[in-house]
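Structures follow.
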Structure I
Amino acid sequence: MALCIFCEHVLDKNTKPEHVMHGALGGRMETRRVLCSDCNNNFGGGIDKVLTEQFEVIRNQFQMKSGSGKTAPMMRKVQAGSQRINIHGDGRLEVVARPFNITKHPDSRFELQIMTSSLEEIRRHIPNIAAALGISEEEVSRLIAGANAKMVEYRPPTVQLGMTLGGPEALRSVAKACLVLWALKVGNDEVRGVPYGSIRNYILNGDPSFTRTRTNLDTRTFAEAERVRQQYGPLFNLVYVRSDEAGRVIGHFTIYNLLGHQVVLAESGGSPCQAVGLVANPRNTCDWSDKAAELFDLPFEWLSQPSYNTTEATARLVEVQKTYFDIFKPKEIGRLSDSVFSKFGLDQNDVIPEAIREEALAQLFDRAARYIVGIPYEEAVPEDVLRNALKAKPDDQE
């Protein structure tokens, strides 16, 4: 029976599956052949968590689910101009504010202001409003139904979201991913041997001297990066490990095509002239291959000469942001088009009747222009639409 590469535990069918490429980064490939359940749990809540949390901003921005399908993490209470907003993992924006305000006057009159992200959401707050006013929920619904309501849509100001990449714990997680993939290639017995003693100790316990001498951040792009990008998307993830004739083993991990990480797994004594690679598209987690070393060539000479400079790092970050706008700006314009055309009973692919063409296009251009330059769009909510939104739906019933 195979043993865990870090301890003496026997691996069997009950061993917890280990994601070779981190599940939080969209990894789907799993194995029970390398790590025991205890080591898996310790790494998952420790060094793996440190590494994956460094990329939460990217995951949120691109709405990238985990390998298990979990929604991207939310960015909470982000400062946007004078407001704070939550940016949900599915792209929804939520203003962090009280959902309603009540201003009472001495003559028993009151003013009620409700702010929600949708009309349907108003129903959730009716019990609390009724309790605050000391009246029935039915009376609150009647008051709201007869009130003036408007939809205000606006693009929030640019927000600043910081990212801190690298660090000893994150690099230990990178090293672990590379070592797990290499073990699947050469076997646990080899990786449990003397040539890999330093890397195993580094992953388990950390070692400042190992961090300095055998790990590096790498901002270079490799020769076949464009071909990888075309096949696995502009934000591809790649784990690649290779050895030379002397059995020196080097691992490389590119995350979101943003930053490369290099680690020397063995200075000598590993299986010579071997290569293994895992590539994945984090925006489509079903799109991955563990045959990357057969599909793409990262020469050992390139792997062994990492380089980091701020100019390259900035250029790669700018490219990621360009990718974001290339993907999401057309989607946002499409959403605005759907919103406008639906008022006329049209789908985007319908031919606009000449009688309404000028009016429909004028509304579309107005909405798009306001979105682009950041001017709010306001629209009164018809009374019948508001009344219908206040009606309890079947899903509301327990």
Structure II
Amino acid sequence: MRVLLSAYACEPGKGSEPGVGWNWARMVAEDHETAVLTRSNNRASIEAALAADPQPNLRFIYVAPPRWLTWWKRGHRGVRLYYLLWQVWALAAAARAHRERPFDLVHHVTFANAYTPALVCLLPVPFVWGPVGGATRPCWRLAGEWGPRGVAYELLRAGRRGVGRWLDPLMRLTWSRATCILTQNHETKRWLPSSTRARCRVVPNGGYDARQLVRIPTRRGGDVRAVTPARLVHLKGVSLAVRALAAAGLADVELTVVGDGPERERLERLARQLRVKVRFSEWLPQARLFELLARSDVLLFPSLHDECGFVVIEAMAHGVVPVVVANGGPPLVAGDAGLSVPFGSRAVMVEALAGHLRALAADPELRSALQARARQRAKRFEWQARVAEIRTVYGQLGHA
């Protein structure tokens, strides 16, 4: 079968959405002749990866709008408008490729956003959309913890979701054209129109490459090492992790926060005020982050609305116990290998986080059992193992 994959974000050796695009492309190409629409900016890293590890079933179509039309884009500034323009040019490139040699299926993978349309749905072939997310909601009782910047962000995000859900005709076109919709979590499935639910399948989009895992001897006893890798923005809830460390009252627990962002200064000040052992590190390359995970015991991940939670999967693969908020993707991927925190007020969430820390610090046998369970559960998210998932989805469409 010939498959066209739409993957705006697609880069080898990366996490998050660029890693999703690259790894889903590799998975689909295991069984099918695959062409991937992606940004021209990704070309150098993709061609270097293909030179080192050729993929005979995989080719790329690089697309970029004219520079005179996109001169204003810098970094993250204007990325959403640029993405919509990119889709127009990507659709034109897809139509040309389809005329030259028809595709049997088109599958949009990234951006994985449930309230942004995918224009490749207009090709006259079956269309798979996702896994998409974006419908998880914050707990507004925590607004006092976010600061003005965080509140403004959440209001803007709620507005974008509302426009996409109720007013955008291109979204309705995307939904109506989708033969199958993959959602990253149950919240997104419930958010979509009821007319789409029969075509929905919950499939988290995260994964890891087992070849990249760091292997070190299992630690026995000693201080409990907790880690929180996250962008330092309000929605990652890092301040809750810092407060929980103080509330737990444990002298033998150290927290390492890995990441950068506008909240860093405030978080460092909070840690000093609470007199807790928190080490702040700038964001690490994936290999160094994996080394840190391999030496850690607990992942404190109080993200307030994460659609999947890549680092939860990566942490479990290294035998780290995930402690997550019961909202969105993290509790779905952690399953019974993790500990969850109820979605509520700051006091409720901080005490729940602190309680889990106390339990794990006091009971090495519990910690060891959960670490073994985490490694076992992570295996289902190893990229190579997920090829079977693609076969199931395509098989249900009659394209095994």
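Coordinate-derived values only; no laboratory data. Because the structure is a prediction, the values reported are computed rather than measured. Cβ atoms are built from the backbone, for glycine too; each structure is taken alone.
One table, with the values for the structure above:
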item	result
Of the structures I, II, the one that -1.28 was derived from, the read-out being log10 I(q)/I(0) by the Debye sum over Cα atoms at q = 0.15 Å⁻¹	I
FRET efficiency 1/(1 + (r/R0)^6) of positions 73 and 193 (r between Cβ atoms, R0 = 35 Å, to 0.05) derived as 0.35 - corresponding label from I, II	I
Identity of the structure behind 1.8 (criterion: distance in nm of label points 7 Å out along Cα→Cβ at positions 9 and 209, calculated), options I, II	II
Ranking I, II by distance in nm of label points 7 Å out along Cα→Cβ at positions 41 and 329, the structure that comes out highest	I
